[in-house]
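Colleague: Got some structures for you, see below.
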Structure 1
């Protein structure tokens, strides 16, 4: 069976598009398929999504980490998105012919390789020990909270004995997880305090929807308000239910939704009749639907070929 692993590295660089294009070219040089990439100057962040056989995805991920370590400098980084690393987050998702255990093995192998670059690594999600450690805990206070050493509630998993973050690249959070929905809702007609209040109403931490992380942000460069969200299990919590709650809260406060934006690939739970119109989501087509792209990849590689990693333990 064709094995397909997905990687979705998040980088703390969203303004130098030429550098991001170089990065994408480095990733594409491996036998992987880049499904999507995007950059945001206000978040000062870029996200790349690619799939392939596990060994190829692992090798491309380590190359991406090396590029980030040598080209991106957190000492000059300012953006609205929480971050602790030049390569900030690197999740692996088993999308065909693999189990979550396989994704965890890949995460640990790549994390160890990144540590050998001099960048301390925290494992999260299914790759953490114990399982389930979240990104919010690891990124609390940003990279600035790590400047004088590790807080009492967190120390890196590898390399053992690391004393400080990398001077310019910080640390990297490497994880294994199921498919999630990363999305932003742009709003108008309300002040930032109200946007933040609504984010608090809907996020799980404050008693809202299960598996939902949400921040209320003002994007100065675009002069727009945004509720930025990650929905960890779109099968458990319906995205349309989240949207309806946001819409109702906004209308009650005299505001409205302007547009919905999906970062990366679209999970099947968002591909519903009329959902594009209701969410004010621009038509993205099947090329942005994860299951469609994975199915095409599997058809093109249906010779039973599997890859083993060339990364040294």
Structure 2
């Protein structure tokens, strides 16, 4: 395969915002669901989803050129494996968020090093979610995307078997419930803000929800899990979260962090782009290994294992 020309590299970069917005539009219209039974004319799909047929054709034609949907005959489209993801699994909610509210925040990004969401929306992202219940629900569903992979990473931890696991910022509990299904001796606590959208009727008798703010306190436990939480915060605030956990952790506790470790070099890695989204939304960041080590130290922990997707640490003995 020949390398892309310099012009093609730049073109694919500059037109990325158009793909993001187009994907959000068709996700919000539920176009992939309308094509679930097979190929259909764009006129029929447009009539069903309430869109202008010509505009929908142009959106689908552009997305199909990247493999999202396919045009089998003039004006007749079908799903592809990528567009099937828009029917479920949180990818539709990701497409919505990336192409609407996150799209606006990224549009304000500059080189000043400050988050753009608060000045654009008049409040921080978490407060905005609290005030917009539908967006909060979409965010929680999006955070479930990839939960099977995260549960598998958790399952690789050396569990004693009878621990109480505290999922700090655990959202709707899907990650912790997945772990408890695999490890019947564990008990769990989902800890998050009270407005988190969840169904506690499905928690069973081994898992409970505790409401609170992880800057103030966390429930005691044996193992503390942070799944894609710390990248939402700058180093000072992320270290404050770790210190709150450290205050609740016994000397033999463990900390398990499910986060990216940004690799060195120029190879493609999604976290290198998510890092810019974290900056725009919160002033947060993705971290490389050296940055993770420094953050753990500032929070009162010492690393036992650092690999992309899974970090394990223990309370630093001098803090005990």
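Colleague: If distance in nm of label points 7 Å out along Cα→Cβ at positions 19 and 243 is computed to be 4.3, which of 1, 2 is the source?
Modeller: This figure was derived from 2.
Colleague: Of the structures labelled 1, 2, which one yields 2.3 when distance in nm of label points 7 Å out along Cα→Cβ at positions 219 and 259 is computed from its coordinates?
Modeller: 2
Colleague: Thinking of 1, 2, which structure, once mean count of other Cβ atoms within 10 Å over residues 171-178 is computed, gives back 25.6?
Modeller: Of the options listed, only 1 reproduces it.
Colleague: On FRET efficiency 1/(1 + (r/R0)^6) of positions 11 and 147 (r between Cβ atoms, R0 = 25 Å, to 0.05), which of the structures labelled 1, 2 is highest?
Modeller: 1
Colleague: Out of 1, 2, choose the structure whose coordinates give distance in nm of label points 7 Å out along Cα→Cβ at positions 75 and 203 equal to 3.0 when calculated.
Modeller: 1
Colleague: If you don't mind, there's one more thing I want to ask. Please state which of the structures 1, 2 yields 13 when relative contact order in percent (Cα under 8 Å, 6 or more apart) is computed from it.
Modeller: 2
Colleague: Please state which of the structures 1, 2 yields -9000 when helix-only ellipticity at 222 nm (-39500 (n - 2.57) for each DSSP H run of 4 or more, over all residues; to 500) is computed from it.
Modeller: Answer for the origin of the read-out: 1.
Colleague: Where is mean projected area of the Cα convex hull in nm² largest, in which of 1, 2?
Modeller: When mean projected area of the Cα convex hull in nm² is computed for each of 1, 2, structure 2 gives the biggest number.
Computed from the coordinates by the stated procedures, all read-outs in this text should not be read as laboratory data. Being a predicted model, the structure only gives us computed values, none of them experimental. Cβ atoms are built from the backbone, for glycine too; each structure is taken alone.
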